[in-house]
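No value in this document is a laboratory result; all are computed from the given coordinates. Quick caveat, the model's predicted, so the values are computed rather than measured. Cβ atoms are built from the backbone, for glycine too; each structure is taken alone.
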Structure 1
Amino acid sequence: MLQIVVARYNEDVEWTRRYPNVIIYNKGEKLEGFDNVVELPNVGREGHTYYKHITDNYDNLCDHTIFLQGRCDDHSPNIYKVLDKIINNTEIRYNFGWLSESIHQSNIYSCFHRVFGVEPFGLTCEFGCGAQFIVHKSLIINKPKHFYENIVNILGYDIDPKEGYDIELFHAYIFHCTPA
């Protein structure tokens, strides 16, 4: 089973109606006319939303989860075609995949030690602009729930925490690697 998790502030999320099994985490003005909304305090950017979803649903995650921003086409103009292809595919072959059309590399790790407990020592992260991706449940549960609770706590102190930008770089690393 597949679930779509949307981190919304005040974006128009009417586009979500065309997809099954969507949950909208709202951090902005009240969203009228939707019954699939969870209200959250406006802290921690989209990373807080994603990892809050994981911690709250750790024991009941779908096989695949797609994490998207409220305006998902901002960094990915063809995102709806990509989503249609994933959803209409009866056999999803992703373990982890960026849904952004712009993939970059960075070696900026100001909060790496706080998340992983080790220093990065020259590691380079690949990341998709917009922090939108699909991940298989097996990659999520490779790390214990308290790992994700730590990320929620790191991001939960401000609307736009500086660590939120670092977490955006770490998504693939969080789900792929175990630091030595």
Structure 2
Amino acid sequence: MIEKLNDLYISLDCLFQGINNTCQECQYDKCSGYVWLLEEESEMLYEKGIEIVQINNDLFFFNSFDTKDGGLDIEQFKPRCPFWKKEACSIYEIRPLSCRMYPLNFALEDGMLKLVLHMDCLFSERKFQETSLIKDSLSIFNQIDRNLLKSILSTYLKVIKISKFPKGDNNYTVIDVFKGDRNYV
């Protein structure tokens, strides 16, 4: 059972061991978009001197926002992560869950929340044929404590409510659907 966020970090780091080396070869936009944080991550990262933006009193993001007319421009499309420097993550050891999960992510389609694997990622593309990637991803998510998973999914759903996404299809494969009978959301 994965009861604590740090245990989930360790499981995901093992699952995606070597991904940072693959990132060096990838031609896809690296580390762009708004990075959302769980509340406990925002507190830890803030204590380490990382600038955090809080939106609607309960959502937390890295401050990758540009300024416009004296305020934050929250409509910029896929801003570059402020910690992507010299073709590497400068905070790799303390990066948040949303970064550790990639190329796994969530998607909300037709009212259904899904666990997905982004196929634009070179790591996914190379590892997809290995059935263990999907199986191991599912195993990790099935081991997450119900309360921790509920916190992660409810945060993601709040982020989705305020986010604008580009038109067009995302290139991902659905791994699992979070069904209402699990009472996660």
Structure 3
Amino acid sequence: MNVLHNVICSSRLWSRRVERDLVPWGIGSLDLGDDVLEVGPGFGATTAVLVRRLGKLDALELDAEYCRRLRDRLGATVTVTQGDATEMPYGDGQFSAVLCFTTLHHVPSRALQDKVLAEAARVLRPDGVFAGTDSVGTGIGFKLIHLGDTLVPIDPGELPDRLLAAGFDDPRVERSNGSFRFRGRKRG
């Protein structure tokens, strides 16, 4: 991420928005089960909210520095693994839920995004839930904070078919104010 994006994502304003709006809207009252993985937590604003709700959490993050910060900030409540979401270093059916907040647009191609979706399905137990949020990515402000960053926006209208192709049933995508939330259940 570029400097501006780093400043925003590490700010108290973003943390408050994540706690007040993003995570509650993204997962609502979903039953996440007892073994949850968050993919691409970055600075960990969502991770901090999730671990307060769940008590423990696994996190998969590509960037080594973000991994170090997550471990320092959240300690033993979060098991942080450095790794690539297109080749998750976990066994088949390991998790009851996989969550992904404002991360998919950072994956550098549509084909790699589809690999992330397929990997989420692979590491989920049957009937496990995959859920999260992302930005539509059409606003000028959103594009400006991504100058020099990877930005491959997800078309929310196409996401249900992509989730079906990845191995999820009952895919749902809802838009609101330049963002969308998504949900699907791994085929049993």
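Before moving on, here are some points about what is shown:
- Here distance in nm of label points 7 Å out along Cα→Cβ at positions 26 and 106 is compared for structures 1, 2, 3. The highest value is that of 1.
- Sorting 1, 2, 3 by FRET efficiency 1/(1 + (r/R0)^6) of positions 90 and 114 (r between Cβ atoms, R0 = 30 Å, to 0.05) from high to low puts 3 first, with the largest value.
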